[in-house]
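S.K.: Pasting the structures in now, so scroll down.
Each value in this text was obtained by applying a stated rule to the coordinates, not by laboratory testing. The shown structure was predicted, so the numbers you read here are calculated from the model rather than taken from an experiment. Cβ atoms are built from the backbone, for glycine too; each structure is taken alone.
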Structure P
Amino acid sequence: MSQTGKEYVMEKARELMDAHTCCAEAREAAQAWLDAIGTDKEAEMAENLIAELEEDLMPVEQLIAFAESEVGAGVFGDKAGEVAAHGRAIREAGGKYCDCPACAAVEAILEKKGELL
């Protein structure tokens with residue numbers, strides 16, 4: 001991976017970790033990869049990061065279904081309908097994934113997957 005590409009992914013990993021919508025597992029995987037850069041563990045931690053992020057990226061259909069569920073209503077409260085409508089707007093615009101800060105960072109990192117591995 002070029003230095004510019006690595007710096008880009010490092011920036012996105014930090015954005016992911018700072019996102020209020022980031023889960024603990026993704027935050028830990030991102031930090032482990034950042035800590036491993038330049039060491040003999042970098043490749044292994046990159047693989048772990050990619051595996052975690054592929055599990056976490058939420059397809060827009062799943063976002064809509066979650067927002068419309070009882071569990072989603074418990075998470076989003078009065079905003080559940082707005083979240084579902086937003087998901088439908090993403091879908092109608094051709095988007096495939098949730099666009100929350102964490103998912104946006106994950107999608108950007110996964111676009112560089114081939115370079116990371």
Structure Q
Amino acid sequence: MNSLTDRMIVWVAVGRGVVVEPDDVYWLDAEGAATWVRLRGRDRLRDRRSLGKVVEALAEFGFLRVHKNHAVNLRRVQEIRRRSPGGDWEVKLEPPVNRVLPVARGRERELLAAFGP
């Protein structure tokens with residue numbers, strides 16, 4: 001964690017960053033070469049960086065990529081479940097967001113390991 005501020009920057013334009021609290025971010029959503037930073041409620045910010053770059057920068061805040069198009073704030077995960085018996089995994093985020101996101105095959109081990117044995 002950043003020992004000076006414990007906050008993160010969303011780069012919304014060249015030379016312009018918006019500082020946000022990591023706990024206010026629920027998930028990250030890839031859109032082409034940019035990333036939508038989804039905040040509590042309907043608020044969102046568009047980061048100029050790719051999802052991979054954003055996740056790399058925010059890993060210290062507890063963000064984990066769970067799909068080619070999605071990363072989640074592990075502190076905001078309410079439930080990890082299978083879509084159907086023996087099927088693929090998904091995560092449900094806490095209220096007020098309540099969003100359900102798919103977990104790609106091969107990413108479930110890292111997701112489950114993030115919460116311990």
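S.K.: When distance in nm of label points 7 Å out along Cα→Cβ at positions 47 and 79 is calculated for each of the structures P, Q, which structure yields the highest value?
M.R.: Largest one: structure P.
S.K.: If helix-only ellipticity at 222 nm (-39500 (n - 2.57) for each DSSP H run of 4 or more, over all residues; to 500) computes to -3500, which of P, Q did it come from?
M.R.: Derived from Q, not from the others.
S.K.: If log10 I(q)/I(0) by the Debye sum over Cα atoms at q = 0.12, 0.20 Å⁻¹ computes to -0.46, -1.01, which of P, Q did it come from?
M.R.: P
S.K.: Out of P, Q, which has the highest value for relative contact order in percent (Cα under 8 Å, 6 or more apart)? Intermediate values should be presented prior to the final figure.
M.R.: Details: P: 37; Q: 18.
Going through P, Q one by one, relative contact order in percent (Cα under 8 Å, 6 or more apart) peaks for structure P.
S.K.: Also, I was wondering about something else. Matching task: 2.4 is the computed value of distance in nm of label points 7 Å out along Cα→Cβ at positions 23 and 103. Pick the structure from P, Q.
M.R.: Structure of origin is Q.
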